[in-house]
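Participant: Please find the structures below.
We did not get these values from a lab; they are worked out from the coordinates using the rules stated. Bear in mind the structure is a predicted one, so any value in this text is a computation, not a measurement. Cβ atoms are built from the backbone, for glycine too; each structure is taken alone.
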Structure 1
Amino acid sequence: MNHLLQTERDDVKTAALCIGLVGPLPPPFGGMANQTQQLEKLLRTEGMTVELIQVNAPYRPSWVGNIKGLRALFRLLPYLIHLWQAASKVQLFHIMANSGWSWHLYAAPAIWIAKLKGKSVIVNYRGGEAEAFFRQSFFWVKPSLNQTDAIVVPSGFLEAVFEKRGFVTSIVPNIIDLSRFFTESGKKNTTRRNFPHLILTRNLESIYDNATALRAFHLVKNTFHNAHLTIAGSGPQRQMLENLSAELGLQEAVTFTGRIDNDCMAQLYRCADLMINPSLVDNMPISILEALASGVPVVSTHVGGVPYLVEHGKTALLVPAQDPVAMSNAILQLFKDPDMAEKMRKAGLESIQKYTWPSVKNRLIRVYTQALNNKKN
């Protein structure tokens, strides 16, 4: 009863809350951008006022975007001005943070401006490369982290990274909107094909090691000759991956879609039999959540936060990184054993419930309340 009363009090406190939400928006349709956009909408549905401070706002004038160096200045100055102005309106800043230059250019300035204005600050850290980034730059990162009222991470993986450096975090998982992948009746929107269809939905960058997925698919084709792979994403490795596909004789069996929007991505999951995640570094990939929510079995590398997100043999099959043979064997295991694939599909659908807004909301509200109380004290 006391817990219910406290939850009600928290709802009352946060219903009139004005939040400065700092983060990127689509396009591009990446994990953090999608989460920022989704969180803004969900917070508003709870009656909160949200001042969105976009870190990747369009360049004005647009031609500035073609000039390196100058474009950074034209984006950074309006961003800092917006932060300063927003700090006069909001009670709390919720900063979506990542590793690398994104931290130094966007997250750190937001923290210090909030503190100068006497506002509560929550850092929602999401970088899968946090360990390497902290190892190199923690001397510069730590002073900013010391100014925060709360640090939120989406997984136990990042919780351990921060704990090793003496910082306590709260786990608030990524949010998945099941309505994108299911009909109102709760059944999967299915578009079946008459051949095994694999999908890969990561950016075409070295940390996601899409080349290993291509080599694994080449091995799968030896058994399932009519299998098809769709690679949905863009990035600097596209030409290299297309060349590798040609070298492996996979031109007719692999489709590169380029970057696609959220609606098209949901449609892609609906016609997939299996999703591959070959990444070398990861935190809590939205692509895996989307696959689980779509009822699509997952084969992923056993890296970073992935083992915190799925359980090997129950909700996914996990394999070592950079091992196309192990990856192809896992894929073939699911294709050859439909009962196992079906059990995994159902287990994945059940596990995804903890990432829906009703499950995540109370965790986030507790963090907001804690941060506000810390400021009062």
Structure 2
Amino acid sequence: MLEIKMKVSENSFRELNDPLLNKKAAKYLFYVQVDDVSEGIPMTTNPRDQKLTSNVAKAIEDSLDSNDGYFHLKNRGIVLSAGKVDYDTQSKLVTIYFDDDDLHGNIDGGHTYRIVCEHIGEKLQQYVQFEVMTGVEDIIEKLAEARNTSVQVDEKSMAELANKFDPIKEGIQKMPFYNRIAFKQNQVTEDINNGKKLKMIDAREIVAIINMFNIEKFSDQKQPVQAYSSKGKMLNMYLENPEEYRKFIDIMPDLFNLYDRVEREFANAYIDTGGRYGRKKYSGFKDGKVIGKSKFGQHDLIYKVPEGLMYPIVSAFRSLIELDEDNKIYKWKKDPFGVWKKYKKDIVKKIMNFALSIGDNPNAVGKDSNIWDLAYMTVRLSK
């Protein structure tokens, strides 16, 4: 367990209880003067690499260096996940407990934190806002991704303006979910039948799933774990050479139909092996009632399947792809749907057994390259 202590600005500490009465969850807000910020806060929970030479980083540093006393108002601050937070009203010290390196640490504001740390001791009359959340371990990946969208979404919008998504559009424009893909920031589509807003799919997720099948970037020795942990990095990979992704055009529809098939059949495949999927907290099971729709096919679901379980399985079918040398496009060596039908119980059981061995945490599964290896080899060795 790591403990970090910081002196809090007078009268700034606030504790907010969860409005849904989740006793585990709480949020703590407070200001800390730059010289009182503690170094050593874990950064593994932040999905974005901190590039201190970027325009964003330079703007943060210029704002801090101005020493105008408004940094805490102009900057979004630093967001942390933690196991527990204690505050001593006498000493004005806050103690933050980081129990798990995979779940606790910096979620957002990594650039701000690194820049602030570089200016500790310079006696700047500037403050930085801290927001610490506890009890959010089950949604840590979604939370980190949601809090780190600003730069990535702008990149996505710029890519759309430059027509860089054309290879993907060509491959999936006839898919039923195509009109729900958000290629631009804040893009919304309404249902033509009732005028209600449709549930959009971030273009970065589309790119991430396609990249899981990139046999030039990934192999049996290198798994695309970042497709789950950092979709922004998958977008950057795509933007390096979008035209290369025309190789996927013939198989693109299959990738998303396969995802949909796995999402719909995962739970029952596990139940058929004797597992009790409905007892999992993350299953969302409610006595057989429909609790949602599949991401791409919009089929009724009575069980939820977290992405941390989905991604390693879907990615494993990369082992069935090869390059058609004559046409320079990807094709299937085997029918992926036939392989899934025949081996889904074996694949799902291995995934769930692994999940149980590491605490039954889908988020941890999605980040563990060992389970990606296991799923990949299971599909690869299918006959």
Structure 3
Amino acid sequence: MSGTSTGPSDRAAQTPVGPSVVVAGGGTAGHIEPALAVADALRRLDPTVTVTALGTERGLETRLVPERGYPLALIPPVPMPRKPTMDLLRLPGRVVKSVRRTREVLDETRADVIVGFGGYVALPAYLAAGKGVLRRRRAVPVVVHEANASAGIANKIGARVATRVLAAVPGSGVAARGQRDAEVLGIPVRASITGLDRAALRAEARAHFGLPADGPVLLVFGGSQGARSLNEAVSGAATALAEAGVAVLHAHGPKNTLDVEQLNPAAPYVAVPYLSRMDLAYAAADAVICRSGAMTVAEVSAVGLPAVYVPLPHGNGEQELNAKPLVAAGGGVIVADADLTARYVAETVVPLVRDRKRLSEMGAAAAGAGHRDAADAVARIVLDLVKGSAS
């Protein structure tokens, strides 16, 4: 399966009518969503463009990309061993196999530009783009976009061969040759989020989730797989939330369960495995408790939601770095994962959600700190590169 395409991807091998762009951002939603936001923007700006997404059979892209109507070309995954094992010895062969398949996709689609967003899918794309790599006949211009405050290894490698290097925030650690920093444009966010009118959708959104038409609503989610610490802390404060009249919309993750006693019919605790309509979830809410992945921060700020950011306590601290600019602007607060307890929710979050004046000020600050036009800005750069290579 790793050398094939799925769903509508059969179109990938057809000769493009207009520009042909390959986006590489598979694996997690944080890589896929910016890629698809740029794909949507490309279609808006030039309806003749053909966009093909790279992915592996292991990533969320196998579901998300076809749902958005784009061809998905699968390449062999290249897992990066974290410890010295036999897998490390197999790595060079896996890289060559993945780059070879990626090169075939670039040839089949007659790609004019590659746009990479980091992660395991982007690295083979960067390596396959150059002329002479595995006997490629032509080089394909590369645009790198770094969403996190601290760049990953794939984008650091991609920046060495890229024509343009873009980033969400200054000082991410990637830059094109001869430049000290990347071009800061923000994170591409889909139009259904950047154009969201929360007030206009509020009644519909609350009815959709079975939430009360009036009164404060707290939205809780921990990413596509949920977060146990968020689940335990907020559900543990269910009594305090109910007594304060705060309704809860809580996405606990598809692999988790959450059984919360309904203590106040006027302020229900609605627990769901996954939120497929994030636009409605944002519209229903007055505040949010969430992780601070780059995409989450971008969406929450774009819709102007006050947020309690709980950075993932693993990795190199990039999630805290992602949230700091929004917190500095007054659009949210950061609490350490270990400090997010039922008591914290009861004593700190509940008063916040009930303080309409403070929520309004935080929401305005969050909206003012976002980059709503990032997807269009990246798309224009890509189309300019297409024109430049054709001239």
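Participant: Can you tell which of 1, 2, 3 yields 168 when volume of the Cα convex hull per residue in Å³ is derived from it?
Facilitator: 2
Participant: For mean count of other Cβ atoms within 10 Å over residues 164-171, the calculated result is 18.5, so let me know which of 1, 2, 3 that is.
Facilitator: Only structure 2 yields this read-out.
Participant: Using volume of the Cα convex hull per residue in Å³, for residues 172-299 alone for the comparison, can you identify which of 1, 2, 3 gives the largest number?
Facilitator: 2
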